[in-house]
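Each structure below appears as structure tokens.
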Structure P
Amino acid sequence: MGWFDRLRGAPVPAPHDADTQMAEALAAARAGDYHTALDLWEQLARIGVARAQNNIGACFAEGIGVERDPALAQRWLALAAQAGDPVGQRNLAALYFKGEGVPQDYQHAAELYRAAAEQGDAPAQDMLSWMLLEGEIMATDVHEARRWAEAAADQGIASSMTRLGMLYHNALGVARDPAEAAHWWRRGAARGDADGQAMLGAALHLGSGVPHDPSAAYEWLLRGQEGGSALAGPFLAVARAGLTPEEQTAAEARARRPLPEPAP
């Protein structure tokens with residue numbers, strides 16, 4: 001029996017119990033009990049709780065608690081998106097962006113990301129900002145890209161902070177401002193964005209927008225490289241060469257430590 005067919009026989013919770021049942025499902029999911037979580041979400045999905053529909057779709061999209069099934073994920077996420085759930089819209093957008101369970105459709109993905117972004121969904125704002133800078137995907141609009149990056153950065157999205165740094169570094173829609181670029185890279189770096197860490201390291205190495213600091217530059221470049229940023233590579237060797245062995249060892253030790261909690 002399929003998941004949509006099973007809904008016909010599921011008990012229907014009273015509307016006033018929906019919040020309690022959602023909380024129970026979330027607690028079960030966090031404990032790794034996805035069988036219980038999915039059963040609870042399934043009951044809620046029958047009465048039209050869009051976030052429950054999204055959660056079931058997300059499980060099928062990622063293969064969490066069920067066998068991965070992009071086509072079935074699309075059916076559940078479409079219900080949530082049509083009901084106006086921003087997380088459902090964002091997750092459905094990801095399927096269209098990647099072409100999983102549906103034909104790849106960047107335009108429709110952008111429309112869904114925009115719908116979620118306009119409701120304040122920060123990851124959707126971040127993704128829409130990125131897409132607006134990729135001319136091969138959709139029409140480039142650096143001003144809109146900046147607006148959505150600022151909205152996402154205000155909600156703590158590190159990749160949008162790094163993107164704002166790139167806009168100021170490359171004078172895209174704004175006047176070139178190395179200090180403002182370094183400011184945004186530092187904020188992204190402090191929240192773990194590898195490209196932000198690499199670019200902050202480069203700025204500290206070059207003294208661009210911030211005082212020249214070879215030791216801190218090497219530390220941030222190491223963090224960026226460890227996080228997978230290709231932007232760190234061109235600077236690492238020359239940054240290392242400018243330090244004494246003792247300074248190198250100290251910077252490498254700092255780079256291995258967890259980042260402190262960033263300021264709001």
Structure Q
Amino acid sequence: MVKPANYKDKDGIKVLVANVYQYNENYDRCLELIAKEKPHLFMLVETDHRWAEAIAVLKEKYPYHVELPLENTYGMLLYAKYPLENTQINYLISEDIPSIFTDMQVDGQPIKLFAIHPTPPVPGENTHSTERDAEILIVGKKAKSEKKPTIIMGDLNDVAWSYTTELFLKISGMGDPRIGRGMFNTFHAKYPFLRWPLDHIFVSHQFRLKKIKVHHSIGSDHFPISVRLMLDKNNDNEQLEADAEEIVEAKEKIISGIEF
């Protein structure tokens with residue numbers, strides 16, 4: 001779905017996403033991974049204030065950052081080597097679940113970034129996926145209207161093959177680098193026979209993929225995942241299209257999630 005980059009192309013942009021698990025205290029393992037992989041941009045979710053303090057040592061190498069440490073398992077840390085501009089902190093569905101919208105300047109080229117971590121269905125509490133679906137689709141609609149090269153990343157609490165993810169791809173016009181390449185499961189790190197792809201990095205049609213990788217455990221219940229991307233303005237990846245019925249369904253899901 002996302003075309004491969006030419007082997008001889010330059011290094012490109014490396015993006016890493018990790019749900020660190022808020023109660024995980026293996027901060028060094030996360031720092032070691034980032035030091036080894038050297039992403040240009042990384043997003044950590046489930047980050048509380050202790051995680052924010054532990055990661056702060058990277059600010060010299062990553063001078064641009066958005067920090068939203070929270071104690072409710074929905075904290076976010078976004079660190080970049082490139083300038084971040086026009087940053088917005090949004091609470092699309094719930095007042096305690098943030099998302100980050102920002103532009104990253106890469107050699108004069110702005111790239112739109114959406115960093116999200118929607119709430120999952122929870123037995124006994126939130127038994128439906130209404131809020132999650134609504135947030136994913138809201139961001140998808142925003143990405144569709146974006147003219148800049150765009151990346152949507154985070155723990156979506158939804159598998160890559162679900163109906164909602166397929167609807168999201170149709171509404172957004174984004175590409176999933178996994179399709180045609182493999183599963184790249186990121187959850188559950190502690191159960192080898194029960195694993196699914198919950199952490200995602202979706203890209204707009206201007207990107208080619210040089211590499212996608214699931215990394216070793218950092219003590220979380222999720223494995224980190226990274227992609228290396230090449231920007232090609234003339235590229236034209238496969239894009240799914242929503243029909244009229246699916247557009248109406250997406251609108252209804254968004255309304256239901258907001259009113260839930």
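Just so you know, all these numbers are worked out from the coordinates, no wet-lab data involved. Since the structure is predicted, the reported quantities are computational estimates derived from the model, not experimental observations. Cβ atoms are built from the backbone, for glycine too; each structure is taken alone.
Out of P, Q, which one gives -7000 for helix-only ellipticity at 222 nm (-39500 (n - 2.57) for each DSSP H run of 4 or more, over all residues; to 500) as computed from the coordinates?
Value -7000 for helix-only ellipticity at 222 nm (-39500 (n - 2.57) for each DSSP H run of 4 or more, over all residues; to 500) corresponds to Q out of P, Q.
Quick one: Cα extents along the principal axes in Å came out at 49, 49, 40 when computed from one of P, Q, so which one is it?
Derived from the structure labelled Q.
For distance in nm of label points 7 Å out along Cα→Cβ at positions 80 and 176, find whichever of P, Q sits highest and give me its label.
When distance in nm of label points 7 Å out along Cα→Cβ at positions 80 and 176 is computed for each of P, Q, structure P gives the biggest number.
Name the one structure among P, Q that mean count of other Cβ atoms within 10 Å over residues 232-239 of 13.0 was derived from.
The structure behind it is Q.
To test your reading of the models, identify which of P, Q gives 8 for relative contact order in percent (Cα under 8 Å, 6 or more apart) when calculated.
P
If we compute distance in nm of label points 7 Å out along Cα→Cβ at positions 96 and 144 for structures P, Q, which one ends up with the highest value?
Of structures P, Q, the maximum of distance in nm of label points 7 Å out along Cα→Cβ at positions 96 and 144 occurs in Q.
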